[in-house]
Each structure stands twice: as C-alpha cells, then as structure tokens.
1. Given 24 as the derived value for relative contact order in percent (Cα under 8 Å, 6 or more apart), which of the supplied structures P, Q does it correspond to?
2. With P(r) over Cα pairs in 10 Å bins from 0, in percent, for residues 21-188 alone coming out at 9, 31, 34, 22, 3, 0, pick the structure among P, Q it was computed from.
3. Tell me which structure, out of P, Q, gives 2.3 once distance in nm of label points 7 Å out along Cα→Cβ at positions 221 and 253 is calculated.
4. Figure out for me which of the structures P, Q the number -12000 belongs to, where helix-only ellipticity at 222 nm (-39500 (n - 2.57) for each DSSP H run of 4 or more, over all residues; to 500) was derived from the coordinates.
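Every number in this text was worked out from the coordinates using simple rules, so none of it is lab data. Computed from a prediction, not measured in an experiment: that's the story for all the values here. Cβ atoms are built from the backbone, for glycine too; each structure is taken alone.
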Structure P
Amino acid sequence: MPSPLKIAYDIASLPMATKISDAWLKLKFASLTSKRAASQMVFAKGEPAPKVTVVVPVYNVERYLALCLQSLRAQNYPNLDVILVNDGSTDGSLAIARKFQEKLNLHIVDQENAGLGAARNAGVQAIDQTDYLMFLDSDDALAPNALQNLVSRIIDVDCDFVIGDTTRMKGLTRLKRRDTRAVFSGQNLAETTLLEHPQAILDVTAWNRLFKFSFYKSNAFKFPQGVYFEDMALMTKAYLRASSFSVLTKTVYLWRVRTEGSKSITQQTSDEVKINDRLKALREMQGLLKAGVVLGKTNQKNLDAFKMRVKNHDLKLYLKTASKTQLMRFDEFLNPGK
C-alpha cells in the first residue's frame, strides 16, 4: 500500500495540479515584473548590465510558452535579447510569441521543422552581438533573479561559463534534480575544471548555464542535428574546452515534468530511436573523456564518475519501460567484452 507521502505526491502531480501551479507562477512572475525596475539592477564590480541573449526553441508548446516568456519578463534584466526560433509549429505557439514582441526585446526566427538541435543552432546564428548566451526550453521557465545571479557570478570570477542548479516542477511539487545533486551539494565553486570537479559530468543539459559568447563562438560549438539528447556530448566538450567554469548552487532553472499531453523527450523512455540516440551520446561523451586523459584534461576519476552516471541515471531511466534487449545494450556499454 502506498505511503501517505506517496499518495500526497501523486495528487500534487495530477494535471489539475499543473494548471494550478502554472496559474500561481504566472501571478508571481507578473508581480515581479511590476515591482522592480530593471534600472535598479547593480552588479558587484559596478559594471553596466552586459548584454544577455536567450535562445528559445519552440515547437508546438502553446500550452506552456506564455509562462516561459513571462519568466523572462520577470527577470527585469535591462539588457536582454530573446531569440525565439519557431521550429515549424502547427499549433498556436507562433501567435503567442508575437504577443510578447511588445513586452520583450524578442526576435522571431521562423523555420521549417528541423528539430531541437537545429533550432538552437539557428538561434545562435541569428545573434548579431552579445556578451553572454543562454538556452531556455519553451516548456520550462527561468527562476526569479536567475539572470542577475548568473551574470553577477560570471563577471565576478571571469570564467567561460557558469552552471546553476535546477528545480524539477511536476504539478505542484518542487524538488531539486536528483541526478545532479552531487554537482551542487557543496558550496558555490568560484572557478573549477572538469578535472577538479568530476561530478560535473552528471549535468550536461544545455539550459541551466550562461556562456561567454566569445567562448561559445571561438569553439564553433554546434548542436548535432536530427538526433535526440543533442546537448550531452556538446556540453561535455564545453567542460573540456573551458579554462574554467563556475558552479552556482542557487536554483536558476525550473524544469517541467509534463503531466498532460505529449511527454517531453526525456520522459519517453521506451522509444527505440531515443534509446539508440542516448547510447550514441554516451559513447561520444566517453570518447571525449578518454581523449581528455591524453590531453591532461581528465583522469581516471572522471571516467569513474561517468560510469557511475550511466549506472545511476541513464540506465535507471529505462529500467521500468525498456525491453530486455534494449537494457542489454546498456550492459554491453558498461561492460564491453563481457
């Protein structure tokens, strides 16, 4: 019999709870937008607000898009550009985006459907000039003060990028991401590297980090197109290319677990194509980490942390839904030549 806590969690995760949660967040974001003037934002070194560009890829998210864009308005960030890439949406997403053009410095790139990686690349390609770059998925939201916290940190320590913690929102529930807790469990890390902080390999999502645009462009980073989990190998490459990165333990990103309609990519755990693409991404990550050993960028601790990640996170995602044959592929990956 389920425990009372589990019953309460399940009730708080129902689709109706999601509607209540989103309505409350909209009110909160509206209140933040009206209460604080952007001109009041001050950074530690007395710097004027540098330009931040947020790329938002959009595909058939009319149910969630308004909340996402409201979270950007609520940042009250005085030098913000938003590039929204409409990736061939067939619902009302584009109409919702256009309503926000008067409320945000929002530019729309319209293209035929090409997938998440291509949409992010198109957004980056559309940037004329900026100081910093961030990605935001259109069914998620930025936490209040996220941009101020991220920009303040990257100015203070002058690193190549900064990663912040993520809170998982499912209905009315709010929990820190379980799979990345080891990354953010200690104190803030002003400057670190993957060699010094091997647990960072647990967090390879594109969206909870702020990049120096000069770093991103000089490395010619591009997301692979036509595959799922397109950020995993690229973010591993970013860790390895960075002179240093910073870790911020504050929540900067609100990651939605959908409770209604179509599931997000990470929730689709029995799809053959997605399992193959995840394994492909993991092989690429592993190859990068092994190459890093030769370059002095990684060592055995990094390879061990990666293997534990696969066992404790990637494999566990599929234990309840994948077929025996599909699970065998993970076993072969973890135990080659067995």
Structure Q
Amino acid sequence: MNGGLVPWASATTHVSAHALHYGSGVFEGMRCYETPDGPAVFRLESHLDRLYSSAEIYGLEIPYAQEELSEAVCEVIRRNDFNSCYVRPICYFGSGSLNVHPRSCPVEVVILAWPWATYLGAAGLEQGVRVTVSPWRKFHSRMMPTTAKGCGQYLNSMLAVRDAVDRGYAEALLLDSEGNLAEGSGENIFIVRDGQLLTNDDRHSILLGITRDAVLRIAGDLGYPVEVRALELDDLISADEAFFTGTAAEVTPISEVDTIRIGRGSRGPVTEEIQQAFFDATSGRDRRYAHWLYRVDLVGIESNQSFPLAQEFTPEFVECSKESAEKPPSGEIFIAP
C-alpha cells in the first residue's frame, strides 16, 4: 500500500478521501493461475496498460512506473504464498480536499490479492447462468468514458446486478442508450450462431475486456469467424449459444435470458471448446499463449517483516440456477504495495 507491505489493520483510508465521496479512482482485476512453471499472472502487462490509460483519462498521476507495479503484484502473490488468486490494483484520490476538483488530493496506490473461485459459480461454467435484461441502461461514452475502468462508473453496474439478483437471476444484461446489447455488470458478451461468433465493441458503451481480447484471438485460432457489430436482444434470444467473458467470470455460458432458454439451455459445444482453450492458455498447457503469462518468480524472497497480512474474507457467489446455489468458501484478502 503506497510503496510498502502493511498489516491488514493498518491498510486504511481516511473517511475524507476524495474517492470515497466522489468515486474518483481507477482499478483493474486480474488473475494469477497455477501453471507447470509456477504461479503466473494472466496478461499482466495488458491490465496495467489499461490501468495507466484509465488513470490518464481521469487525471490520476500514478507515482510508480509500470514495471514497479508489475513487481509489486508479484511480491503480493509471493509473500502470501499463493499458487492462484485474484489481484486488484486500485489507484484513487486520497484525503486532501472535498472540493469536487481533486487538485490537492494525493494519489493512493493499493494492490489487494485473495483466493477467488469462479465469479458466477463453478456450476455456472457447465450449466450456464440465468440473466435478465436490466431496467438500467449502460451510460454512453459522451456521459462517462466507457473505455476507462473507473470506480464511480461501477455504480451503474451495482444497480443493475442488485436488481437482477433481487429478481432471482445470476447476472444483469445492460442495454446501451440506443437499446442494443451492451454488456453484463462486469462482463462482455459473445453470441454463437451457425458456428460464427458475434460480439460488439466500444461503439456500444462497453469496456474493452482483456479476456474478450483473448477470446477473439482464441476463436480465430480455432477457426471460428467473428463478426463485430451492434447486437440486438433478438440476436441473443435466437442464438445457438451465448457466453460472458471477463477476468472474474472467465468464460461463463448464458443458459437463459428472462426465462427464455438460449440454445439447449446449458453450455454449448462452441462455448465449451473456447472455454477449454482459454483454460489451457491460462494454465500454461497451451504454449502458443505462453506470452500471455507473466511468471511470478518465487525464488529469493526474504523479509524481516513478521506482521500478519491476512483477514478472513468471504467472496460472494450468486445462484446459477433455480435449483441450486454454491455455498461460498472462506478465503483471505491481502493488501500490499
């Protein structure tokens, strides 16, 4: 946290922090996977590229070089002896002024890491998840920068997913200002029809996902044509298959939307092939994608610091089907530089 490892109890932010009041921060979400060569962060450089790009859009000057943050991410993983985990770097305006303009506020930089299973539940990877079209629309790029991963922007997603869960669904699907499909509360969307993939892009108010980009590459390598265009709700309803992509959700099938079954109502063959190829890439089994894995060097880490870094943390799972829900396991959360 701000350049050093700190114990959980000391990893605090003052209640007058600008970001707490106005959402003035940016963040990333990335995963570290266990591989034959040891833990490796999936597409670390791409995630940090986007973090710095988001920060520039919001006028946050990150006081560390990108290489320093890369090493900090690895150190958090090493110090906590993780083989796999979720990593959350966040940069935000701290305490200095509560004027809307953050001119006198320092930039705080924190990296958290914790074990986190599949965001929409392990059962969802095979059975698919039930989604609903949200009454909340995704904001247009003329309202807020949709290509930046800004903290305050996720109030839009929070409203959508809370409404969805309250109505018994696993996830929300937001439409853009013109009524076309945008994305989930934290995922991009792909549709499969007649062996072809359809997806949208930043013209439709989406965050250009790192996992989305990986799936585009994988689909091409598997020989699937991809068309990028506006997606209508009818495209989804009439699809053979559909799936979400995202760092947290990874590749998760969509089984139904507002009680209408998509395809056979579970993971389809194209989704399964892409999903397997994705996990082959993240696990290091497919060497074609080895350049996507940033190895965490576990050798030679020594420290005299002996304070506890962990506090019990339970990530939340949502119901994947009408019949069953996965009980969330206990995990830990860590904060470090």
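1. Working: P: 18; Q: 24.
For relative contact order in percent (Cα under 8 Å, 6 or more apart), the value 24 is produced by structure Q.
2. Working: P: 9, 36, 38, 15, 1; Q: 9, 31, 34, 22, 3, 0.
Value 9, 31, 34, 22, 3, 0 for P(r) over Cα pairs in 10 Å bins from 0, in percent, for residues 21-188 alone corresponds to Q out of P, Q.
3. Values: P: 1.1; Q: 2.3.
This figure was derived from Q.
4. Numbers: P: -12000; Q: -7000.
Attributed to the structure labelled P.
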